[in-house]
Each structure stands twice: as C-alpha cells, then as structure tokens.
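Visitor: Below: a set of structures, written as structure tokens.
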Structure P
C-alpha cells in the first residue's frame, strides 16, 4: 500500500515507522508528511505528540478528533521546500503544502505554510499560516485529479469523497 502522504513510497517504509515510534522524522517535511498520514488514519496520539510543547499544552486527543470530525483527507502536495535538505536553520524550518480533503462530499483545499521547531532533538509543529486560496475547490468532473494520479477527478478522488 502506498503511503497516504503521496510520497509514492510504501506506507511501511515511509510514515508507518514514525507512527509506530521505530524512527523519528529527520526533517520538518518528513514530520509534516507523517502528520498528514496520521490525520488520514485518525492517529490522534501521534498528531498530539508532534506538536511543540507550548501548543500541545492546550490540546488533547479528543479535541483533535472533534476538530477533524467529518473530514476525509485525500491527498498531499508539498510546495516547498523542494528537498529535505533545505531548511531555515538547524532548529527551525517551514514547509508549504496543499492538503486536499472532503467534508460533506465536497472537496476542499488547505494551503498552508507551517512552522516547525526542533525540540528534544525531534522536529515539532508549532503554527501555520493559511493561504488565500484555501477553501472549497471548484473542481470539474473531467478536470485532472489534484492527487497527481494522472486520472480525471471523477475517476479518482471524487469516488473517495
């Protein structure tokens, strides 16, 4: 099975080792990808663990679950960095991404630039800034699918909504 984060790698070799605790994310981008996969799997414990301490203090697994209730995560596209080797500094980094999801059988886009910090030798998510193009997607049935499968939207992610 391919990983939910759209890396084109098997889940068992991509995000699963991070979710199980066998490995840690070696970059902010790897952490962001593993967080997306965790949302796909409703792995609230992992998502909570990957927040920075300051943000984690005001969150709970139950609150995360409630905020994502009714959301089906579909696809992820990393806008920047272009590679895992680019980062702001040794202790901070940013990742711009587009996450596609559905609520009430309608497709949406979350376009965000996320901030990450190194805490206790592990990358953690702090905050994100939403871009103006976030929101309901105007996708036609015959448009190419946003997941880059090469299929039409109606033959791909529309079936999963």
Structure Q
C-alpha cells in the first residue's frame, strides 16, 4: 500500500474526523469553562441532572444512558464531582441495588456559573461557524448519535 493510499484512508475515516472535531470543540468549551472549575464533560453531567425533576434524581444507569456513556466511565467522572460536594451518589430507597445521583445546592450554583461560561463558548462557536451551519451540524450529529450500527449501546 502506498503512503498516499494510507493518507487517503485516514482522511476518509469518519471516526477520525469526528474525534478530531470533538477534541477541537471540547478544547474551546473547556477553555471557557475553566473559570467555573469544571470541564465540559463535568458540566454536561451537571446540566443533565439539573434538567431532570429535582425530586426524581436519575440512577447511574439512566444518567449514563442519557449521556451516551458507559456506567463505569460515568462513575469515574462523578468521583471528583462528589468529592467537591457538587453531586451526591446514594442508594435508591425503593431499589437498594440502584444508585441515584443528586445534584447538591453547591452543584446547582456551580452549574449556573458554568452555564454562563458555556454560553460564551457557545457564542464563540456560533460566531466562527454560523447559526445555520451549527443547527445543521447538530442535526447531523444527533442522527449519528441515534444511529443503529448493529453494536451494543454504551
């Protein structure tokens, strides 16, 4: 195989291009969120919990599914949030096998600060990319996220 064939294959690799784009966009959001003390991944978790009814906290499994994450990866990512008092993970009183993830008052405050930082990153992205293009991109990425590739979901 020629070097040019290898290069062409890497440029045509959907996964490679998606990963590069994800890293680039994540860096943008992480830079803006740094003032809040959160990464974009941590903010996504807090925001997902915050959008759910406060009196019905998600289980680890439900939260992992909503974030398209593996439960083990979610548990690992929750550790510093729990250590910092932003979330509390506890047993479900109805099903002792399940763990529920609660957003604390401090977590709600930190999420609000982070949301302002997120909004700045969002505006920067939209300014560089354009509203119409961003809407189209999100629609395409939702299709990718929801696609059935014949593989087990995370």
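A short reminder: the numbers here are calculations on the coordinates, not readings from a lab. The shown structure was predicted, so the numbers you read here are calculated from the model rather than taken from an experiment. Cβ atoms are built from the backbone, for glycine too; each structure is taken alone.
Visitor: Relative contact order in percent (Cα under 8 Å, 6 or more apart) computed as 23: which structure among P, Q?
Guide: Q
Visitor: For which of P, Q does distance in nm of label points 7 Å out along Cα→Cβ at positions 25 and 137, calculated from the coordinates, equal 0.6?
Guide: Of the structures listed, the value fits Q.
Visitor: Work out which structure the value 1.22 belongs to, where Cα Rg over 2.2 N^0.38 Å was derived from one of P, Q.
Guide: This value belongs to structure Q.
Visitor: With helix-only ellipticity at 222 nm (-39500 (n - 2.57) for each DSSP H run of 4 or more, over all residues; to 500) coming out at -6000, pick the structure among P, Q it was computed from.
Guide: The read-out was computed on structure P.
Visitor: Compute distance in nm of label points 7 Å out along Cα→Cβ at positions 17 and 129 for each of P, Q and report the one that scores greatest.
Guide: Once distance in nm of label points 7 Å out along Cα→Cβ at positions 17 and 129 is worked out for each structure, P has the highest.
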